[in-house]
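Below you'll find a set of structures to go through.
Please treat every number below as a calculation from the coordinates, not as lab data. This one's a predicted model, so the numbers in the text were calculated from it and none came from an experiment. Cβ atoms are built from the backbone, for glycine too; each structure is taken alone.
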Structure 1
Amino acid sequence: MRGDAAAPSVVPPVRLTVVVPAYQCAPMLRACLDGLVQSDMPRATWELIVVDDGSTDDTAAVAARAADTVLQVPGGPLGPAHARNVGALASRGDVLVFVDADVRVAPATLRGFAELLAAEPELTAAFGAYDDSPADPGIVSRYRNLLHHYVHVRHAGEAQTFWAGCGAVRRDAFLRVGGFDAERYRWPQVEDIELGYRLRDAGERIRLVPTLTGTHLKRWSLAGMLRSDFHARAVPWMQLLLERRALLSHGPLNLAPWEKVFTAVAGLASLFLLAGVLTFSTVWLWLAAACVCVIIAGNVPLFRFFGARHGWTFALWTVPLRVMFYVVGALGAVWAMLSGRWLGGQRSVLQPLQAPVETGTAGEVRA
């Protein structure tokens, strides 16, 4: 069902296309689309494209109830990077707003993107943040989503990367730099970060606006979080930095100087712990404990934030999760360096995204 919100007095002059990549996510997609159609931006001023990446559940049927266009990816799943590119090629809007299928945007988010990009023609892209009210009540889910919120709020302003969970980019610039690198990133990894780097290489401006929010609907498990941090974040991001010869560069978010220091300290803690176990020496174990204390002390502001939002019992539970975050990051960085896949690598230079797309009556996309 399509819903029409009450039209406000001023309609932003930028027409949006919202692109939602979806795979095997019918329940979450339903909530995602409900949030979009409840936007306070008039429905006639934006189009909604859902790209079904080869789902076998009811994802396509759920999408059809709200979307203007539902596109099927033959041979899927080919990954969210590919699905977003497919949606972008089929879009009619001047601005692409990418929303993950497990994100329910706030009513003012679409309007916020439209007004910002209309008011500042020199700005190419903007992205928001998860809100501080994650849908899943579990400790790991709350920790993960509140961490994202905290980091984005602290680093509002000019950005060097992009986030496709809830982010907008001008269509012409997106196509000009080649869109997402769908060949390299065939599952969710750092494809949006890499896109942000290419946009900045092209001289485009990106801004982080944490007041443009969405609720994250995903339920995180401890094992799932650790796998994601290693395979989808630490390893590919380190490979990207090594390829770009940007390992020592500083920036917001996870490239802030102290984040690198804590990751290095976590690596030392792991080495000291291993040495203590192998040599039966308590000296190494005390050194490992000292490193952990450095990490905890450096993250006191974060724990205070957790305590203020969800109580100090929750904040205490997040202490080991935060330490594991840095340990996994350090292990992923070492693995990326040892794997050697970055050797001889060059910055991604993609051709402009302009592959012909044929949309049949069934909504199937053929590239």
Structure 2
Amino acid sequence: MAEAASSGLEGVVVADTALSEVDGEHGRLIIGGQDVEAIGGRSSFEELCRVLWAAVPGAVPASEVRSALGRQRSWAFQQLPTLGRALHAADGMEALRGGLAQLPAEGNPWDIAIRLTAATAVFTVAWWRLHQGQEALPPDPEAGHAEDIVRMLRGKSTPARSTGLETYLVTVSDHGMNASTFTARVIVSTGSDSVSAVVGAIGALKGPLHGGAPGPVLDMLDAIGRPEAAAGWLERELLAGRRIMGMGHRVYRTRDPRAAVLERAVERLERDGHRTPRLELARAVERAAEDVLRRKHPDRPLRANVEFYTAVLLDALGLPREAFSPLFACGRVVGWLAHVDEQRRTGRLIRPESRYVGPRPG
């Protein structure tokens, strides 16, 4: 008897990895050997790069990662005039896909990883400013990566905003065998290059079922407006057959541990004087959504995922919601490149099988 197909590869193990583990039953995420709660808000972006890229050929000491990223941000900025109309796309993910696709793919793996990570940040920021009719701001090669992203987007940064974005980038850097990471591994398993793998991953992340919900979470909070209006609004959405944005996850059966890290990052911003009216509202909406969804789906736990507090944090940082998905790519590119290296070292083509269910001759 033919083996049944696994829809969406549910439960199928496709690789051994030393990079991250997602424990959906217990709500635990390990990245580079540490719980996400231990590194989110405590590890710098540059330290995280060195941990996840420890095995990448050509790796430099941890102390040199910051300056290497700074130099490559400056290099990426110099490439902007060569990208044609790529960064003029209406959608940020399309702009990122078109811009990164034009990068050279030759060089040692470490240099390429640094180049792609720096260019993802610079192209994201340049797209947004061009989209607003403003000139792209040149990077500061002496700055930290997260600090420079905030400065290039807003024109200036503060330590609190830099730390807030750094927490986000570290927290979303890797997450098991998600759709975009799997895409990158499939591409590089054919012997293709890292640029192609990252561009393919961008295409997967562009899909609304993977990386596209943080902006709509803000739309939901705007529509609800007041904590006391949350339950009624959510019930009407469910009656209309619409999803509650930022609630539920394909893997987690508990609250997404990344949501807790990002919620604490918003609290830290408030303590540093960057107050946001959305935190109290978001917490009220989360509680109401848990209650409404528990009654509608008693056998299916649906709790806050990473996108719920991503929206609140990035909004509190003063970053535009249209740039949320490209900013996700600015963090996740580190994980993609780590998986690209890991997959390349296996030397094995990823080639699953399918079962034919169409008509047969005669």
Worksheet, complete the sentence: Structures 1, 2 compared on mean count of other Cβ atoms within 10 Å over residues 187-194: the greatest is 1
Worksheet, complete the sentence: Matching 3.5 (distance in nm of label points 7 Å out along Cα→Cβ at positions 243 and 323, computed) against labels 1, 2 points to structure 1
Worksheet item: Here helix-only ellipticity at 222 nm (-39500 (n - 2.57) for each DSSP H run of 4 or more, over all residues; to 500) has been calculated and equals -14500, so which of 1, 2 was it run on?
Response: 1
Worksheet item: Suppose you compute relative contact order in percent (Cα under 8 Å, 6 or more apart) for every structure in 1, 2: which one lands on 18?
Response: 1
